[in-house]
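What follows are several structures.
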Structure I
Amino acid sequence: MLRITLTVVAGLAAAANAGIFSFASDSSDQSWTWTGEFHGGHFALEDATDPSDTTKLLIDDGNGGLDPLVFDVDFNAHMDLHYLSSTPLGGGKFLHTYHIEEGTAGWYTPFGPVLEMTTAESIVTIVGNEFSWDSSGSLFGSSAWADVEYTSYINEPAYGMFEGVNVGPADFSFSISALNTSGVIPYDFSSLGAALDPNTMTPIDTIYAEGSFSGSAQFVPAPGVATVFAGVAILGLRRRR
């Protein structure tokens, strides 16, 4: 019973930890991570990964001692961008800022989803000239100031992962690198950056880019499961006495 009690207490402690998720851009090494174009009245960034060119999603135990869980997944994403502002940085460079009006991301195996995310009012930043983007930028958001919500489809208590929607803090960050308008694979550094339409301040041509990801969210067991855990733990302690 002591062993059961310790296992349950460890499970409850893990429930207070956040899952940390990540993937490297080159884990899907025969596809661009991102593509983007203006359509339907707005500019959208979408995943450009081929379903057959899987991405390795890592789920870590909050930087604890366990090796990360590794899932071979098809990464899906759609982010609708809305222009906010361009801030002069000097030397002819500007910081172009956009917010994500509505965004989704998901990581899927052939057996079903592992993790999904929705966001709104998150931020995209890219440096360039007054009417252009250079080759790198970022997308990021935090539940401290934007809508960021994850849904987990796995139960891994030791990693702070339980099925359902996160109940604690959540955030995400995607990088943008090697941004170009050629889409050539293998990448040859041609057509770096992108020209912007002065009216919409979004790219005139379809863009392609690499990107890595990291994010975190706090999940807890369903109320019924937590109650059972607690009850077993208390019973174990009483029996020891």
Structure II
Amino acid sequence: MDLMTVLGFCFSVSGLVLTIIGVAYRLSHRRLRRRRPEILVSIAVISIAWNIFVYLMLVNGHMPSFPHLYNKGIPFYYLTAPCSYYYTLLLLYPGARISRYWYLHLIPFVFGLIDIIPYTLASAQEKAQLLALVVSDIKMGFRHSYGYIEQKWHYILRFGLSAVYLVAQWRLLYIYDPRENSRFQVRWPLAISFAVIYSLQILLQGTLVMTVLSNELQGTFLLRDINQVIWISLFFLLLTLWFCWSAWRRVRLK
């Protein structure tokens, strides 16, 4: 592998390691594991990390060795956007009441859970054949028939919902005035830094997916382009660095 390829994978592996460290730190610290915002942001980052992990396994051709891991992240990808929104809400407004209809946010999760059933029930041979096809032509991950709907609609729906939640998340930041309560002024840097890094991550991945869907002839080339791998890996690394830093910072908040 050339230097750029190695660099991209180093960024990704470092991000995955930092994800584990960030989650372990939150679980080991009593104050953090009892805070709702920390639980929510952990779910969001783990979902993104799983997505990056599967993408890397496809790009480097190792996914067929772990057929049972493929496709399992689809339901959890739908949790990233609502968890990020509610993390921001509860971080800025700790006493905020959650709507009694909060479970409506889980509808896409249930939808994704149902859609992975056909692949889960497929034989080992069928899974191996599908993954061999996806590894050789990675854009087939958007088009295979192991699901009740064409897979590309998961990507369209997921990033469409992410855009809606992201607008709502930035609205929370816009209307929040840290001067109203000096005790919570320190929460503002955490919320705004997360929003910026998370927005960049979603923008990059969403742009890549939409480009692939609108240009299927070059889809495989785009998904394997080392420049894409490096940028996605770099933003993921920045997100996980923030994830660990925010845990350390939250411990020191009163």
Query - Which entry (I, II) yields the derived value 15.3, 51 for Rg and Dmax of the Cα atoms in Å, for residues 83-146 alone - result: I
Requested in this report: Taking Cα Rg over 2.2 N^0.38 Å as the quantity of interest, name the structure among I, II where it is greatest.
Outcome: I
Query raised in the report: Comparing distance in nm of label points 7 Å out along Cα→Cβ at positions 91 and 195 across I, II, which is largest?
Result: I
Query raised in the report: Looking at structures I, II, which one was distance in nm of label points 7 Å out along Cα→Cβ at positions 59 and 203 calculated from, given that it came out as 2.0?
Result: II
Report task. Name the one structure among I, II that helix-only ellipticity at 222 nm (-39500 (n - 2.57) for each DSSP H run of 4 or more, over all residues; to 500) of -23500 was derived from. Result -> II
Report summary line: Candidates I, II; relative contact order in percent (Cα under 8 Å, 6 or more apart) computed = 32; producing structure is II
Query raised in the report: For distance in nm of label points 7 Å out along Cα→Cβ at positions 19 and 43, which of I, II scores largest?
Result: I
Report summary line: For distance in nm of label points 7 Å out along Cα→Cβ at positions 27 and 171, structure among I, II ranking highest is II
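Computed from the coordinates by the stated procedures, all read-outs in this text should not be read as laboratory data. The structure presented is a predicted model; accordingly, all values stated were derived computationally and were not measured. Cβ atoms are built from the backbone, for glycine too; each structure is taken alone.
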